[in-house]
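> Alright, structures below, take your time with them.
Each value in this text was obtained by applying a stated rule to the coordinates, not by laboratory testing. If you're wondering where the values come from, they're calculated on a predicted model, not measured in any experiment. Cβ atoms are built from the backbone, for glycine too; each structure is taken alone.
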Structure 1
Amino acid sequence: MRVKRGFKARRRRKKVLERASGYYSSGSRCYITAVERNDRALNFQYRDRKQRKRQFRQLWIQRINAAARMNGTSYSRLMHALSENNIELDRKVLADMAVFDAKGFTQLVQKVIPAQG
């Protein structure tokens, strides 16, 4: 007896095609192509969740370094001085200070660096 796949297969295909809506050309219309595009997109999504963390850390370090150099020191010296003085501000907060509160960042550098040496 022949068994038709019925609504389950349709539901599965519909889910894939809905996820693929907006893809270029047959990527949004043909089931086989849409499956491939979805797999590729999910791989990028997984990879880029990790890369976003790296990229933000790089950005924070660049901002802290730029602000530190405007205050006459370098990123590495500043971070070393902060750790020696037991000031536990993470890079996100320091970068935010460097951009939006330059005076506070300067005060922090002046407090920490003379104690260094």
Structure 2
Amino acid sequence: MRGRCPRCGVGRLFDGFLDISDRCGVCGLGFGGHDAGDGPAVFGIFVIGAVVVGLALLLELALAPPTWVHLVLWTPLILLGSVAIPRPLKGVTLALQYKFRSLEGPGQPGGA
């Protein structure tokens, strides 16, 4: 979740905001076969959506505020969550792929 190498825990996993590095600068582990795909993004959307809809429903049932209050409250939460959640989820996905030896490509564990 901190964006570190799954093997040594020191090197950087990311080479930018969501771009995966080619390899760890400390232990030399290659990240070429690991691919998170759309899984982290979809899971993040589900989490953010469930939290925002649940809180908005509770607020609506408890206080019945005007629509502008909902816009002021939930728009920043949606934007912040959309920026904050993908990176840790992508890091966790790649760490799980490393742990369970699931790699893309022929001739590799997990490959087709």
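> Upon calculation of relative contact order in percent (Cα under 8 Å, 6 or more apart) from the atomic coordinates, which of the structures 1, 2 produces 31?
Comparing all candidates, it corresponds to 2.
> Could you figure out which one of 1, 2 the value -25500 for helix-only ellipticity at 222 nm (-39500 (n - 2.57) for each DSSP H run of 4 or more, over all residues; to 500) was computed from?
Answer by label: 1.
> 1, 2: which one has Cα extents along the principal axes in Å, as calculated, at 58, 29, 17?
Comparing all candidates, it corresponds to 2.
> Right, something else. 18.0 is what came out when mean count of other Cβ atoms within 10 Å over residues 60-67 was calculated for one structure; which of 1, 2 is it?
Computing mean count of other Cβ atoms within 10 Å over residues 60-67 on every structure in 1, 2 gives 18.0 only for 1.
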